[in-house]
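In what follows, structures are represented as structure tokens.
We did not get these values from a lab; they are worked out from the coordinates using the rules stated. Given the structure is predicted, the values throughout are model-derived calculations rather than measurements. Cβ atoms are built from the backbone, for glycine too; each structure is taken alone.
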Structure I
Amino acid sequence: MRFHLSRKAERELDEIFVYWAMRAGLEVADKLIDSIEERFALLGDYPFVGRKRDDIAPGVYSFLAGKYLIYYRKKRGIIHILHIFHGAQNQASTFRQTGP
């Protein structure tokens, strides 16, 4: 199954990369982004492996990627990656502020 990143998710990945590149170096940031992106492929193969998050929004799932949560929705044979948030953030509040 294919996956598609929303513009917000792309921006969030960029922000994660910049944050870690500035604090720990490019190699660490690259490895972290690679590990998150590997999860996208896993979600493509097993779309319902994540936790159903109807408390956040209808039809949304979350899946852990290290200290980050990937929010996604399966629609018409495509996994739509909506957001990638750090686990320490207030998930429901952040999701509402940024929208699906």
Structure II
Amino acid sequence: MDTPSKTPCFALGQLYVTPGAQAALERYQVNPLLLIGRHMTGDWGDVCPEDAQTNEEALLIGGRLFSVYVLSVPDGGSTALAPIKIWIITEADRSVTTLLLPEEY
């Protein structure tokens, strides 16, 4: 999808945030609703082209949806911080969407 739509492409189901993702969102000062909004409108973030294509197919046939967003160090943030990835996964049946760190998968 070249340009994500502004309207939701699918239902999210129940939203869950893992403890690690919650801590990262707070530490990097990112509102999770911004990432969820990108995900549900088809902006898959930093996934590879193959995963983006799989997501586009999943919209049509009901498969799992996967987005990756890289959180940057906030202005004035600690120099000890490095960019970190947050994954968002919506299950194939659209019953659950989870924000998590890759190591929590």
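Quick check for you: by relative contact order in percent (Cα under 8 Å, 6 or more apart), which of I, II is greatest?
Numbers: I: 30; II: 34.
Top value of relative contact order in percent (Cα under 8 Å, 6 or more apart), among I, II, belongs to structure II.
Figure out for me which of the structures I, II the number -9000 belongs to, where helix-only ellipticity at 222 nm (-39500 (n - 2.57) for each DSSP H run of 4 or more, over all residues; to 500) was derived from the coordinates. Could the numbers behind the result be given before it?
Values: I: -15000; II: -9000.
Derived from the structure labelled II.
State the single structure among I, II that was used to calculate distance in nm of label points 7 Å out along Cα→Cβ at positions 16 and 40, giving 1.0.
Numbers: I: 1.0; II: 1.8.
Working through the options, I get structure I.
If we compute mean projected area of the Cα convex hull in nm² for structures I, II, which one ends up with the highest value?
Numbers: I: 5.9; II: 6.8.
The structure with the largest value is II.
With distance in nm of label points 7 Å out along Cα→Cβ at positions 8 and 72 computed per structure, which member of I, II shows the largest figure?
Numbers: I: 1.7; II: 2.9.
If we compare distance in nm of label points 7 Å out along Cα→Cβ at positions 8 and 72 over I, II, the biggest value is for II.
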